[in-house]
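Before anything else, here is the set of structures, which you'll find just below.
What follows is calculated from the coordinates using simple rules that are stated; it is not laboratory data. Fair warning: this is a prediction, and the values are worked out from it, not measured in the lab. Cβ atoms are built from the backbone, for glycine too; each structure is taken alone.
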Structure P
Amino acid sequence: MQQTHIDVGAILEAAYQPVYNDLVTRATGRAVRSGIEARLPQRAAATLTVIDFSRVGLIDFSCADEIVATLVRRACSDTVGYEGCFLFDGISDDHLDAIEQVLERDRLALVVRTIGPGAHRLVGVVDPLERQIWETIVRERLQETAAVAAALAIAVEVVEVAVAALVQRRLLVQDGPLIRPPFGAAA
């Protein structure tokens, strides 16, 4: 899978000089989102775009809405011409507060890697069965729906429906019969 890295801190610095490292106004969020969208590979189905927040201090609700929710919403509806997946990286607990609020409001979800040990997490609104399936795929490193169904003792058809929903929301990648989290086969 091809990978693109986008440093949100660098986009913020380019737009506002090295004065800010916080995302605290809707206008700032809009400018940063535009910078991210300009760097997205077009029509790259097998692309993981890592959106790196590690150099961002604070993110308020309006910027989380402008950057995170709008990117995810547009990618899932295909209005930006992007077919890959996102991994929001360098996410702190402070970032998560604002991000989770906008995800819940808009019923969205995304994959994050948190600061520190770098744990991958699924955050936002996801059906409990879909979350269980996603976590099983990540934890057990399973790549086939039949293996996931066996691990959870549920029907393969149920897993296939849930996996299709997770793929559509860009939370899993499907390559023929194989499935994996957007950050690769290994967690």
Structure Q
Amino acid sequence: MECFSLPGGRLLVVAEGDITRARVDAIVNAANSLMIMGGGVAGAIKRAGGREIEEEAMRHAPVPVGEAIATTAGRLPARYVIHAPTMERPAMRIPLENAVKATRAALRKAVELGVESVALPAMGAGVGGLGVREVARAMARVARDEGPRLVVLVAYGEGAYREMVEGVREALGDPTGCPADLRVFQ
């Protein structure tokens, strides 16, 4: 786990693990506009939290890229799932700008919900076709400007974690150290 200071006493954390087990107020689903939660992070959220998350999200569809909605989190430890589309339909390749818009929408929704902490996956990596490092760099730049007190970027796997840390370093500089009592996963 690496921690980076953000303006206003806020903190950005890069952690390796399963986002569905993150001990935060809200987790983010890198969604599609139709709110179909099939594979990748969305599928993992639906499997761990329950079908009701997808059913609730689909009642808001279509949600354009650049906007976000929140649902309950079912059986997840988080209170909310924030669904921020990076693509219009499932499994589309996307430009980096979509990941930036989705990250901004997710962080704004977290602030609107009044949460203290939010965890995000590498928005647009995986099926979106973007590289983890470039996505992490862009996401860190967005988080520098807005978001709740604690923003956690969650990498799935050691290779993705290394790429994510490098991308965040490129955007924010060297890590500042983590608070001793900070625990991201159960």
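In terms of relative contact order in percent (Cα under 8 Å, 6 or more apart), the structure with the greatest value among P, Q is Q. Structures compared: P, Q; top value of mean projected area of the Cα convex hull in nm², i.e. the largest, recorded for P.
Which structure, out of P, Q, was distance in nm of label points 7 Å out along Cα→Cβ at positions 63 and 87 derived from, given a value of 1.7? Computing distance in nm of label points 7 Å out along Cα→Cβ at positions 63 and 87 on every structure in P, Q gives 1.7 only for Q.
When distance in nm of label points 7 Å out along Cα→Cβ at positions 39 and 71 is calculated for each of structures P, Q, structure Q gives the greatest result. Have a look at P, Q and say which one yields 11.5, 33 for Rg and Dmax of the Cα atoms in Å, for residues 55-110 alone, as calculated. Of the options listed, only Q reproduces it. Source structure of the calculated read-out (helix-only ellipticity at 222 nm (-39500 (n - 2.57) for each DSSP H run of 4 or more, over all residues; to 500), -11000) within P, Q: Q. Among candidates P, Q, the computation of distance in nm of label points 7 Å out along Cα→Cβ at positions 31 and 175 that gave 3.9 used structure P. Between structures P, Q, the calculation of Kirkwood radius over Cα pairs in Å, for residues 47-158 alone yields its largest number for P. Between structures P, Q, the greatest calculated value of distance in nm of label points 7 Å out along Cα→Cβ at positions 23 and 119 is seen in P.
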